[in-house]
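These are the structures in question, set out in turn.
Nothing in this text is a laboratory measurement; each read-out follows from the coordinates by a stated rule. A quick note: this is a predicted structure, and the numbers were derived from the prediction, not measured. Cβ atoms are built from the backbone, for glycine too; each structure is taken alone.
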Structure 1
Amino acid sequence: MNDRETKTVLVTGGNRGLGHECARQLLADGHRVIITARDRAKGRAALESLSSSSANASARLELFELDLASLASIRAFGAQWEREGRSLDAVVHNAGVMQQSPTRRVTVDGFEETLATNAIGPYLLTKELWPSLVRARAGRVVMVSSRLHLPDSRGEPVRFDFDDPQLERGYSPDRAYKNSKLACLWVTYELARRAEGTSVTANAVCPGFVPVTAAESVKGFSRFMLKYVLRFAPFATALGDAGSSLKWCAVDLSIAESRAKFFAEKREIPSSEESRDPEKARRFCELAAKLCAVDRWPA
C-alpha cells in the first residue's frame with residue numbers, strides 16, 4: 001500500500017459546494033469518485049465540471065441520483081449498488097441541509113427535514129452500503145458533523161430531547177441543525193463500536209465555517225455577506241481547505257486505523273461530553289433503525 005493507492009470514494013451531495021470540492025481533489029489525486037445529487041440536471045452539470053477538472057477525470061467519475069430525505073430513494077440506490085456488486089473504500093456523508101425557514105418542514109416520510117437529511121438518511125445509506133464497505137480492505141465511513149454541536153456554540157443551544165426528537169414542539173432551524181450534527185456524532189461513535197472486529201472504521205469531521213457554501217442556503221443580504229464579505233473573516237475556512245479535510249478523512253493512510261474520532265483541520269479535536277454518551281448514541285441509532293424500519297446492524 002502507498003500514498004497514491006487508488007480508492008473508490010462515494011461523496012454524497014457532490015454536485016455543489018463542499019462535496020464538489022472534495023470530489024475535485026480526490027479526482028486530482030487519481031481516485032475513483034461517485035457523486036450523488038438530488039436533482040439530476042444539477043448533477044449532470046457537476047459531472048461536466050468535474051470531468052474537466054483533471055486528466056482522465058471523466059473515466060473515474062460517476063453520478064447517481066439520490067435524495068437523502070427519502071427512504072425510498074436511499075433503498076433504491078442501495079439495491080442498485082449491491083445488485084451491480086460494486087466495490088467501495090469510503091463513503092463521505094457530506095450532503096445535508098441548513099434550514100433557514102422558521103416553519104418546521106417534513107420529508108415525504110413525515111420526518112423533520114434537517115434530522116432526516118443530515119443524520120437518519122446517512123444512517124440508512126451506510127446500512128445499504130455496508131456489504132461493500134466490509135468487502136473493502138479497509139472501508140471508511142466519514143460523517144460530516146460540526147463544532148456547532150458543542151454546548152457553547154453561537155446561537156440557540158443544542159438540546160436533543162428523545163421524547164421529541166423531531167422538534168414537533170419548540171422548533172427552530174438553528175436547534176434542528178445543531179441537534180442533527182450531534183446525532184451525526186452519535187451515529188459515528190455507535191457505528192464504530194458495533195463495527196469492532198471488522199475492517200470498517202467510522203469517524204466524523206468538522207469542515208469549519210465555509211461562508212461560500214453557507215451562502216447557498218440563504219438569500220438577500222445574508223447571502224451577499226457570506227459570499228463576498230465573511231469569506232475573508234479570520235474565522236472563516238476556505239473552500240479548498242475544507243474539501244481537503246474531507247478528502248484526508250476519506251483516504252489518508254495516517255488515520256487508517258482511527259475509529260470514533262472527531263477531526264478538524266486534519267487533527268483530532270474533542271467533541272462534546274453528550275456526544276460521547278454511549279447510551280444516547282445507542283438510543284439514537286435504535287430510533288433511526290425504528291424510523292427506517294430496519295433491524296439492528298451491525299450485530
Structure 2
Amino acid sequence: MAGLLDRIQRAQRAPFHAMTPIEARIAYTKAAEVLEPPRAALARVQDFEIPAADGAPLPARLYAPSEGHMPVLLYLHGGGFVIGGLETHDSLCRQLALRSGGAVVALDYRLAPEHRFPTAVDDAWASMQWLAEHGQTLGLDGARLAVGGDSAGGTLAAVCAIHARDIGLRLTLQLLITPGTTAHADTPSHHLFANGFLLDAANVQWFFDHYIDHHHRRDWRFAPLLAEELDGLAPACIVLAECDPLVDEGLAYADRLRMAGVPVALELYRGLTHDFIKMGRALKEAGLAQAVAADALKESWKT
C-alpha cells in the first residue's frame with residue numbers, strides 16, 4: 001500500500017479540490033479502474049432506467065452471472081456525492097455479481113452540486129422501492145433485496161436500510177464499504193490520515209461543500225450515526241480500511257448497530273487506505289474483501 005501511495009504521489013495528479021466538479025468527474029472516470037482487474041464477462045449486462053420520486057429517469061445497469069430469477073443487490077457508488085457513476089464502478093459491480101451468484105443493479109443517482117442534498121438520498125430510496133416492487137420485470141427477486149455501496153455510496157446504503165425499516169420493507173443485508181456516517185469529519189482518524197492517504201481532508205471538505213449546507217449536516221440522511229434509533233435494521237456487513245479518514249466513524253456505526261441488536265459482520269483491513277477494494281490489480285486484499293462481501297450476500301439471500 002505504501003508503494004502504491006508513493007507511485008500515486010509521483011504521478012502528481014491535480015487534486016479534486018483544485019478542479020471544477022465536471023473536471024473532477026472526467027479525471028476520476030479516467031483513473032477509476034486503472035488498478036482493477038479487467039471487467040469480468042457476465043451472462044447479462046443490461047442498461048435501463050429507474051424512475052426517481054420526481055419522475056426523472058435514473059440510469060442504472062444490471063449485472064447478472066446467469067439467466068433466470070435471482071436475488072439482487074442495489075449498489076450505490078462512491079465519489080463524495082459529486083463524482084463517480086456507472087463506468088467508475090463497473091469492474092467492482094461485475095466482481096460482486098460473479099462472486100455472489102446474484103444480480104447487482106448499479107444506480108447512477110444524481111450528483112451535486114447540480115443536485116444537492118437530499119437528491120441522492122431520494123434517488124436511492126426510490127430505486128430501492130422500485131426494485132422491491134418491480135424487480136420481477138427484470139427477472140429479479142424483489143423479496144431478496146440487499147443494499148450496498150462504498151464511501152458516499154456506503155452512507156446512502158446505510159440510510160436506505162433505515163428507510164427500509166421505517167416503511168416496512170425487508171432487506172436481506174446492508175453492505176457498507178468504508179462508509180461515511182458522521183456530520184463534520186472531525187473524528188481522530190480524520191486528523192491522523194488527513195494528508196497522504198488517498199482521501200485527503202481538503203477533498204472531503206470539497207465534496208461536503210458541493211453536496212450539503214453546513215446547517216444540514218446533522219441530518220441523519222447525511223450522517224446516519226446520528227439517527228435516533230437503529231434497531232430493527234437489516235444485518236450489516238461492514239468493510240473498513242485501517243488507514244482511512246472514515247475508519248473511526250465506520251467502527252462507531254458498527255458499534256451502534258450492535259448495541260441496537262443488529263447482526264454485524266465487521267472486517268477491518270490493516271495497513272490499507274480508502275478505496276482499496278477497487279485496487280485488485282495491485283492489492284490481493286481487494287479480492288479478499290470482495291469475497292467477504294459476496295459471501296455475506298450469498299448467506300443473506302438464503303433466508
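Tabulated data
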{"quantity": "Source structure (of 1, 2) for mean count of other Cβ atoms within 10 Å over residues 110-117, computed value 22.1", "calculated": "1"}
{"quantity": "If Cα extents along the principal axes in Å, for residues 86-181 alone is computed and equals 44, 31, 23, the structure in 1, 2", "calculated": "1"}
{"quantity": "Which of 1, 2 yields 0.6 [distance in nm of label points 7 Å out along Cα→Cβ at positions 134 and 198, calculated]", "calculated": "1"}
{"quantity": "Which of 1, 2 yields 0.20 [FRET efficiency 1/(1 + (r/R0)^6) of positions 126 and 190 (r between Cβ atoms, R0 = 25 Å, to 0.05), calculated]", "calculated": "2"}
{"quantity": "Computed 0.95 for FRET efficiency 1/(1 + (r/R0)^6) of positions 30 and 46 (r between Cβ atoms, R0 = 30 Å, to 0.05) - originating structure among 1, 2", "calculated": "1"}
{"quantity": "Which entry (1, 2) yields the derived value 3.1 for distance in nm of label points 7 Å out along Cα→Cβ at positions 174 and 238", "calculated": "1"}
